[in-house]
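So, here's a batch of structures to check.
What follows is calculated from the coordinates using simple rules that are stated; it is not laboratory data. All figures in this text were calculated on a predicted structure; none of them were measured in a lab. Cβ atoms are built from the backbone, for glycine too; each structure is taken alone.
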Structure 1
Amino acid sequence: MIKTISFIFFGVILGLILKNNINFIKFLKLIIFSILLPYVVVVEISSTDLKEEWFGFFWGAGFVIFIFYLVRIVLKEDRNKSALFATAEGGTLGFIVYNIINTEPISLFFIIDMLGNGGALFLFIYYQINKQRKVLDFVKNPLIISMIIGMLLNFLGMKLLDADFLYRVEPTIIALLVLLVCIILGSEIKWNISKEIFTSEIFIKFWTLRVGGMFVSLMLQLPLAVVILFLLPPSFLLPLFYDKGDKNGIYASNFIISALPVFVFLAALLILFY
């Protein structure tokens, strides 16, 4: 555990050092999201028991839709604030925490976060904000394409981890992927936390709901990926759903930055718990 956390901190620090090397960071993102992560998704999804893990889609999508309407109806917040409450940055931050704890198959995380949470983000939240659905953007995403390929291979009985070579190199590739994701995370860290947001009523409500949900999901012994969704800041993609310069998009971006230190604290507690 200590070695893993040290490994992650090394990646984040390396990202901070390299953050001004824009072309290199773009190259790393290409390697991560177009090659390594799709590869891992195909291998893991092809090799898992989908009969036991298919329900993960409903956990991921349900998280987004349930919280959105809970905030809209009970807290009476507008659609933009409700979207902040309902989204979670699983693809980078969640992936790192999930791999540190490492108590459940990573394939279940992919189904809950990428298929369920990601699908609801593009098809439900985007519609709430702009009255449009990004169906094409969701379907043509390399991660979704790789998940579909993995499922097809699974249905055909072609479990890639049955191959001895792929089975032996898989842990190394996942470790490399975690390191590269940490470098990207470090390169995107911003220090301009908004004091107004950090001490605002809406920020306190956000974390009260999220922490409460995390404890309830722990007590109910829900999948680890669901527990982690509650401690994450809103999705990094959310500000991109607004028109450039839109005040709600700018607010969302500042809200996410302000949420990061709270996430780090909660993630540390969850890791110690496990």
Structure 2
Amino acid sequence: MLKEKYYYLLPGLIFLSLIFVIPLFYALGITLFKWNLLRPDLGIRFVGFENYIKILSNSFVWETIGRTFYFVIAAVFTELIIGVSVALFLNRDFFGSRIVSSILLIPFMMAPIVVGFAWRFLLNNDFGPLPAFFQKVGLDFLISPPLLANPNLALPVLIIVDIWQFTPFVVLVVLAGLKSLPLEPYEAALIDGATPWQQFWKITIPLLKPSLLVATVIRTLTALRIFDTVMIMTGGGPGSSTEVLSYFGYRLAFQSYEMGKAGTVGFIVMIFALIFTLFYIKTIGVGNED
């Protein structure tokens, strides 16, 4: 009888193997070979960990890793703060709350490519409304040079765009968590004379840990592999000021045609994603309330 139960798992296991396990090991295998699509005469040559050594010994790669971490930490941290604040506001019953919630979800429902084109239009110095607004309010330094051509401001602009698009996701997850919170702890806190601020830190935040963990992990994983918005808005420029790891891997694969090195960058991104996830689980500590 027990063995029969496992038979029902076979379709799911086969499906997961086809779409996840096999591609994962294939991608890992690529990182151990030197494979340049522009030099088919050289073939595919096994080099072991040479790709990892070359990638990790390159100072430009470490600059790219630093930019990626800066982007991820700044975007996710800001999205969590704004998302929790908005979710707390929407958790109250007021006229038009559902309409407001629906409107807030619009950026999250848009494809990143559409978001990239929309913001590139908004920030265009020739016909974009934002540069015209900046000029009227005396913020000329933001349009000369243009924001997306300014190496000091291009990456912060991408962070703002990411916050605009994905904060609604955090709101959605946290709001769902707030709706499921029990009322008993709050009733007991009111009897004990706890202030709203004390209730927030001592009751709401601990009970929201599972929702916060889900939102933080998912947003970190998607932020680590951001590509579409960077590709459309800046192309990694100006210079390399907005080049993140995923875009660097793209350049290696489809501009330099170094498939082994590109696979190595992709695997490094996966390792960072795993490290971030384990760090969040340890820090947020769901299930370890004592």
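Ranked by Cα Rg over 2.2 N^0.38 Å, which of 1, 2 sits at the highest value?
Working: 1: 0.98; 2: 1.23.
Between 1, 2, the highest calculated value is found for 2.
With distance in nm of label points 7 Å out along Cα→Cβ at positions 24 and 80 computed per structure, which member of 1, 2 shows the largest figure? Mind showing how you got there, number by number?
Values: 1: 3.8; 2: 2.5.
By distance in nm of label points 7 Å out along Cα→Cβ at positions 24 and 80, the leading structure of 1, 2 is 1.
When relative contact order in percent (Cα under 8 Å, 6 or more apart) is computed for each of 1, 2, the one that comes out at 31 is 1.
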